[in-house]
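Structures incoming, each one as structure tokens.
Please treat every number below as a calculation from the coordinates, not as lab data. Just so we're clear, the structure is a prediction, and the values are computed from it rather than from any experiment. Cβ atoms are built from the backbone, for glycine too; each structure is taken alone.
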Structure 1
Amino acid sequence: MPPKAVIIQPILMAGVMAFLMTALITYLNLGFPPDYFARWMKAFVIAWPAAAIAAYIAIPVARRATGRIVVWLEARGY
């Protein structure tokens, strides 16, 4: 992956995840009040940077764990 993509991809992935999750959690907590969209966007603006930081931490861990799981599965013939 090109160096710029290594930086951009986690930010975009985190944005999509934060967008969807804040929509769901805001709905589950509040239903659809008249100010739903404003509350959702406030939650999203807070969640996106947090999710981006989490993505930078989680991606290398997930990559290593995936490699180990694949090696383990292949050793067992799966």
Structure 2
Amino acid sequence: MTPAENALWRVLRGHHLEGLKFRRQHPFGNYILDFICLEIMLVIEADGGKHTENIAYDTRRTEELQKAGYRILRFWNNEVLQ
């Protein structure tokens, strides 16, 4: 995991956020999601610089997740670390 993903995981693991259970590196179709809470259908992604090069890929991925009923929160790595 990246430093930003590690920082997020420290907050999300162990039901620390409102008692919700998050999983990390969870498979969804052909994708691996950074963090997911199946209970409330929420995906949290920490994006690094490579995501500026893969906008079409990220857009398609977001659309597939939304069609399946998930909400997605995306944060840039520098936002997480600050």
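Comparing Kirkwood radius over Cα pairs in Å across 1, 2, which is largest?
Ranking 1, 2 on Kirkwood radius over Cα pairs in Å, first place is 1.
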Hey, helix-only ellipticity at 222 nm (-39500 (n - 2.57) for each DSSP H run of 4 or more, over all residues; to 500) derived from one of 1, 2 reads -10000; which structure?
2
Of the structures labelled 1, 2, which one yields 2.3 when distance in nm of label points 7 Å out along Cα→Cβ at positions 29 and 61 is computed from its coordinates?
1
Suppose you compute relative contact order in percent (Cα under 8 Å, 6 or more apart) for every structure in 1, 2: which one lands on 38?
1
